[in-house]
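Structures incoming, each one as structure tokens.
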Structure P
Amino acid sequence: MEIAVVRPGESLWQIARRYGVTTEQIAALNGLRDPNRLVPGLALLIPVERRHVVRPGETLWRIAQTYGTTIDAIARENRLTNVNLIYPGQILVIPRGDRPVIEANAYQANLATGNVSYTAEAAPYLTYISMFSAAVTEDGDVVPPRAENFIAAANRGGAAALLTLTNFRGSTFSSDLASAFLNNDAAVARAIDELVIILRVQGYAGLNVDFEYVYPSDREPYNNFLRRLRPRLHAEGFSLSTAVAPKISAGQPGLLYEAHDYPVHGEVCDFVVLMTYEWGYVTGPPMAIAPLRQVRQVLDYAVTAIPRSKIMMGIPTYGRDWRLPYERGVTRAETFSPVTAVNRAIDVGAAIQFDQDAQSPYYRYWDAQGREHIVWFEDARSLQAKFDTVKEYGLRGVSYWVLGNPFPQNLPLLQDNFRVRRLL
């Protein structure tokens, strides 16, 4: 894959011609609503074959070294019967070189809709799909979601299903609920017993715990809950993972951060999802959802506390539109998919910019009432920057929040960068 950025006045036909592909290929890969309507700054994923013209004196070994692949791979791709017989001017198609092996997870929320299409579409590309979510009561009763069809769709596509356990009360995380549960030994024991049965009966491969806004005073009770979970789950062949807030230091203050003990999670769990997104949150000041500078600050701390082989870097699959000027406590951003973000830019004729520091696209526009807006979202460029970061830090993999937002560039680009480990 290559990434092409639309220039002013450029058409899809011109871009397709430049890369030697069809407009239909580009439109389908990028989910373009109307191939005849583009805006400057739009990043397009291009399906490109790498081709090499053999120069005098070149050997297949030297060509393979240049492209980071193997003689056998080039020979297979080009159906060469004699690897020692190539000639100047010969055109060779170069296969992709060795890609790092990672694991990839995605959270499937909105289970109540019953719509398994996004699960089915994503499963062939992923290691896990985490069903969000099961609730736990103060007495330790576990209320699992109705996810049978989602589990089946994930498994059919080769992705293992995980159950996500939260401290939700209603539709929000509850600090009081977490405290009452975590400090009740009998409730914890009951929940663990019930979880083991649910995982076994419903066909899950493991448990992902996402307790958020836990009181700082409940840090050790939370750690102890994880310590008690691990041996019970492992004895049954289930994995244990957690989702943690994006901390940049061990002592970072704040209700979101203090109870998440990175070293303990890294020691006890099979892997840990870093929630490296939501800097540009719904009621917050407009900014990139996952600015790379801030993501790297989290990683710089995380790798000192959690083994790199256990770290899954969070990646958002959505964008937001803020009306300006931003008013704290008043402004509330609209959340939507990257496809919607692109279509809106095209509809209002806004050129898309790219913030080099955040490694994220954005644009400004004025609505029909004359009010200014700013939109931050994800595209192929921001994804590639995140994938490069995963490679640089040598992490276990990536975790998406959330399935259900159309983002056609994402999974093909993931596949182009990595070989994703499969458990089924």
Structure Q
Amino acid sequence: MTPDNDPLTSLDWPFLEPKHRLLAQELETWAHKLRIPQLEDRQPSRETVDSVCRQLVKALGDAGFLRLCVDLGDGSESPLDTRSICVAREILARHHALMDFAFAMQGLGSGAISLVGTAEQRRLYLKDVAAGKLIAAFALSEPSAGSDVGAMQCTAERSGEHFVLNGEKTWISNGGIADFYVVFARIPGSQRSSGISAFIVDAQTPGLEVAERLDVISPHPLARLRFKNCQVPKAQLLGDEGSGFKLAMQTLDIFRTSVAAAALGFARSAMHEAVGRANSRQIFGSTLGSLQLVQSKIAQMACSVDSSALQVYRAAWSKDQGRRVTREAAMAKLIATESAQVVIDQAVQIFGGEGVKVGSKVEQLYRDIRALRIYEGATEVQEIIIGTDVLKAAQRASQSSALEVRA
């Protein structure tokens, strides 16, 4: 990593504390030393990807890093620290997409339990998630309800001491290898967000099946789930009945910012590769980097990386101060993911033909980044969130000024 693109440099910014720099150094050392031979397979099979992810979860748990994305609520540690989660995702994503994935899904999959889980739910699930002994998954999206969560059709009908789930979930990360799923479903007859509840559903629960394994351009465990008369004990309800939509949004407010951090890690990796290529590739009697057009691309990449880092850690810091960060998290995700796509594309261009060769680092990054502009709220959804929030804030300010004038 070149000094001008060292992620540790940004950790000197006032948004962050010494503990975050120490964490970054520890993760950097750990990731560099980690040896999972299959991790370097450029065209892995589904079975290989599943195996690697299981190994990574165990390794992250053994090293103690999964503790960062789990709040046991027992007073032994501080609550979830968004900045630590973001630092971890940035470092891990820079090393390999699956390292980041294994870490992030443990947090997202168990996040609702960290936020509102009972003492018994925490005891049964969170300690083993933190230890890498249980793999978690977050089941929100459906075939007809992705960005529009209120259109959810999966139902949870009360039946004695159980809820009976029927319906489907899709694009579920860790689908097929998870030990449990946090599933969001609506009470029959309810409308939009008001009737949605959340449940912990163990993977072996009768009536839950993996209907389809999904393959995407950046391989990771992904599936469509089917629930058919799946009986879930009332004790598995998370929070209050009907509070599921709010819980899902609270979970995403934490981990949406960390998606931006992962994109930042990908962008740093691409810039590192591009700078190395520009300084070593000989062309027209000099290096590629001596060409002003290439210098311009490097300059744009550097500006994009720093701009994204500032957005990521501003949003994470604000969250850790207890502030509402819907707008800041949306801005961070939008800017970091869109910028990373451009940075990686520029890196591919600098590499020329080698950049589209299967197995090259920048070719892998080109596949890795694309989904981040879609999952946990597509770019267009972030634009709506930001625009709506800005307009509402202006309306509130205007109304407040009018009241002051009347007073």
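The numbers here are math on the coordinates, done by the rules we state, and not lab data. Treat the numbers as computed from the prediction; the structure is a model and nothing was measured. Cβ atoms are built from the backbone, for glycine too; each structure is taken alone.
Structure data summary
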{"item": "Among P, Q, which structure scores highest (criterion: distance in nm of label points 7 Å out along Cα→Cβ at positions 102 and 190)", "result": "P"}
{"item": "Source structure (of P, Q) for helix-only ellipticity at 222 nm (-39500 (n - 2.57) for each DSSP H run of 4 or more, over all residues; to 500), computed value -10000", "result": "P"}
{"item": "Identity of the structure behind 2.6 (criterion: distance in nm of label points 7 Å out along Cα→Cβ at positions 94 and 222, calculated), options P, Q", "result": "Q"}
{"item": "Which entry (P, Q) yields the derived value 0.45 for FRET efficiency 1/(1 + (r/R0)^6) of positions 46 and 278 (r between Cβ atoms, R0 = 30 Å, to 0.05)", "result": "P"}
{"item": "Per mean count of other Cβ atoms within 10 Å over residues 182-189, the highest-valued of structures P, Q", "result": "Q"}
{"item": "Test item: mean count of other Cβ atoms within 10 Å over residues 110-117 calculated as 24.0, pick one of P, Q", "result": "Q"}
{"item": "Source structure (of P, Q) for mean count of other Cβ atoms within 10 Å over residues 174-181, computed value 20.0", "result": "P"}
